[in-house]
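Visitor: Before anything else, here is the set of structures, which you'll find just below.
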Structure 1
Amino acid sequence: MHKLNTFTIQQGRSKTPWDTITPMGAEEFLDEVLFRVKNFLNSSQKDDVIRSGLSHNSLSKTMDLKLPLEGHGLEAALDDIDSVLRHSVHTTAPGFMNPLWGGLSIASIAGELVTAATNTAMYTYEIAPVATLIESAIITRMGELAGFPEPKGTLTTGGSNGNLLGLLCARQSMDQKTSSLGFDGRKSVVFVSEEAHYSYNIAANVIGIGIMNLIKVRCDEDGRMRPDCLEEEIQRALKSGQRPFAVLATSGSTVRGAFDPLRSLAEISHRYNIWMHVDAAWGGACLLSNQYRSLMDGLDLADSFCWDAHKMMGIPLICSAFVVKDGNILRQICETGATQAHYLYHTEGEDVDLGRYSLQCGRRNDALKLWLAWREIGDAGWASMVDNFMELATYLELKVEATPELEMASSRMWTNVCFRYVGNTESEELNQLNAELRHRLLQDGRFMVSRSTIDGNIILRSVIANNQITEQTLDSYIDRVVELGRDIERGLPYQ
């Protein structure tokens, strides 16, 4: 362990708040924390095990979680930090391919540290001047990439919040009195892909239409919303006396990584005067690549979109943007309470205060870490990252297709590689086998991937969104999957 030096207060020197907390100085404590964090990140690249595998009951008994009546001091906090790091998942490890995020951005970690140290909030320019300019620059750049002439928006708590804002904007566009008078949503309907993110169910509940008025539109065999089926559903709703007000497209679905045909969907939406929002939380990064931005062809025709930089761009959680073409709609929704907040909002901040475009009041500066990373590598760096991830996903797909015991479970458009082990097992037993295989992968600890379901089949969803992954990582991963699958077929217990 890094040696600690005892801190003493020099006689005659004026005390700072830090001096009264503990014998350890603030600088020394932060040095010790940084030392531990660097060791944790280094070990993530070298250790085989991504997670300890302790059960909930075991970990809860192992950890000392009690909140004391008398404080333990900063030295004890270092012990607590050691314990937290020891039991945390190594999300920057090469074998981490579980959620839609992962990897490491040093510039972004520095941004997190500065954000915590400056400890500001994003509601007014007065209290967050440079942070306001930085967030505005990011929203503008994302809007430019989408083809929005005068974009407005806000950073949010994630894609779920961005989808909620998209629905709120659609509702406001339908009837601008809804934000003040409310509305009866029982006959108002929206249309979403049957493979869209579950957050739309939550958003439908929150805005007051209910999940029964969230109409699921059929997808093609690749998991993309079918334009012909969308038009059928809109016409059916109109004949039933319902009021359609939003089409909710997806760019990068959660399981398959499918991209809905935005241009065709936008043409239909415009024809019926319906707001179109695009959930690009996962797939938005394709806009940075000249080779793959065509996946979102037609985004310029949409009314709003969300994009999570904490996913493929590798920015630490949370860093998510909501961008809208007509900023007045978003402002009408979010500024309903601002006129009452005379203690925050004043005339001189009328055109610059970001709180007027956000559902939140107190909101941390999540823009800085993205801005620093963007300044570090530029558009060209992001493009190279996206292209490399796609090359690795293709490499993994080809490995699966060349391995007799494995089969792809879906076509691939993005970096989601969905496959399952088939071996020599009867089809009716494959779900049980693949569920057990994924369980053993977690126990093994070297690779972490998601278990998902496609067409009733349990599959392994491997996501390439981690800049530490290499071809060698994927070779070892496939070898381990096949080895575990053969063991299960032979009835061997996990070793």
Structure 2
Amino acid sequence: MNLPRSRAALSRIGWVALFLALVPGLWLWRLMASDWSGAGLYVDEAQYWDWSRQMAWGYFSKPPGVALLIGLSAKLGGTGLMGVRWLIVLMWTLTPLVLWRLVWEISRDTGARGGFVAGAWAAVLASACLVSGLVGQVATTDGPLLFGWALLMWLFWRAQQRPQSLGRWGLWGTVLAMVVLSKYTAAVVVTSALWLTWRSRDRRVWRGLILAGVWSALLMVPHLLWNHDHGWPTLRHTAELLAGEGDAGTHSWFLSALTFVASQWVVLGPVVLAVALSLAWRRWRSGAVQAQPDSRVLWWAWAWSWPMWLIGGVQAMQGKGQLNWAAPAVLGFVLLLALLRQRLRLPLRPARLSLVLVLGALVSALVSLGGDWRSHLGQPGSGSRWDIWSRARGWDAGLQAMVPFIAQRPGLPLVTAERAVVAHATYAWRAQGWRPLSWRSGPVPAHHYEMKFPWTPVAGQAVLFITAENGIHAIPQGLQSMLPRQQMLFSNPDPARPMALWLLEPAP
């Protein structure tokens, strides 16, 4: 028996198994986990699905990329839970493979050994991040954002290696436009590219980046024209988010900064944080990296993280920061960890990589499928902070229970004052083809449905009004004055998802 050859065969089997665990393993696991949760679509997912049925170059709160992807996903997979989600969940599981390829090319171009193994380490760490395990189960803008961010990192490295290639810069600009058209946050990647271009001090890189930027801007023109025609709703909405939601004077900037830092630890998750601390300890004990001339690639990797974290921190100090806003920064961070381990020449085998991958999946599963963890600890109460699926639970069942009451009164318009109700109802009633109209809360539309599907009152006409609460206080005062006769036709018996159907009629 040839032992070295047998060990090599076992090693190959291990790498193949690791690849299958990444794709399709994690893809199928995340789809099944979201289905096992028993929840439906989140409000944003339902809204994006609704958008996808009427494709446009823009929408009130987002550019068109996510609607296009969900439309394609639903066309191929159906309009059920899996059909809406499968394509964007797949993008989450393909993102680590892009990092794997990037590390391999960096190692090849810099003459470093072990590029294949280091790339696998980057792929595993990206998959083990908590944000990947949790947000990677749903169809939101973060999937195409992180996939596109990884592509831009890889394509930028390739363009830097051949800066005279206009085709490579044109491809970078094309991908940049596509990712920005999925989520405006992707524009922060330009900050990283500018920083790296300045550090390169190569005029050819400057020319290429300018070419890519001009080409990307040209590709964005149809979306900008749509915004112009509709009063710039998408840009206005994004600017309001960046400026902070709520009363800016009610928060402490210092507390907000600490909250943002803590939130990014949560985004990375305990598995990646443990790996990072372990590598930091080994790096502190070894000065080997400092002595290597190619350690500049570590700074290259770090450049894809710090601008996003810096801008995200500043934005968080202005008001209400969002936990996943700076999620693309994790890609540069895990790339840094993989390259650092490679330069410390620490051994790595498929079994250890598989262990990290499994641990990351288990942590995500505990959070995703654990429900309200206060109940496990013997404490009462429930809420979205403790059950990540709570905001997606109960909508379809409650809305389907309203169908007989609505069918008894054909011809009456369906109206609501809440975006979530419009989105969830339109999805739940897709077989009936019903879509509630939106009560306008003011002269300026507050969301997509107030802009595109407002309700126009007709004198003497009764309406069926849907609320996400059971009390009459959920009906706007202006509407109560207009239609003073109110009769509750249905109240959802599920206390976790209160909603009601009202018949509102004019005075006799």
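Visitor: Given a value of -13000 for helix-only ellipticity at 222 nm (-39500 (n - 2.57) for each DSSP H run of 4 or more, over all residues; to 500), point me to the structure among 1, 2 it was derived from.
Guide: The value was obtained from structure 1.
Visitor: Sticking with this structure for a sec: In terms of relative contact order in percent (Cα under 8 Å, 6 or more apart), which of structures 1, 2 is highest?
Guide: Once relative contact order in percent (Cα under 8 Å, 6 or more apart) is worked out for each structure, 1 has the highest.
Where a number appears in this text, it was derived from the coordinates with a stated rule and is not lab data. Small disclaimer: the values here were computed from a predicted structure and weren't measured.
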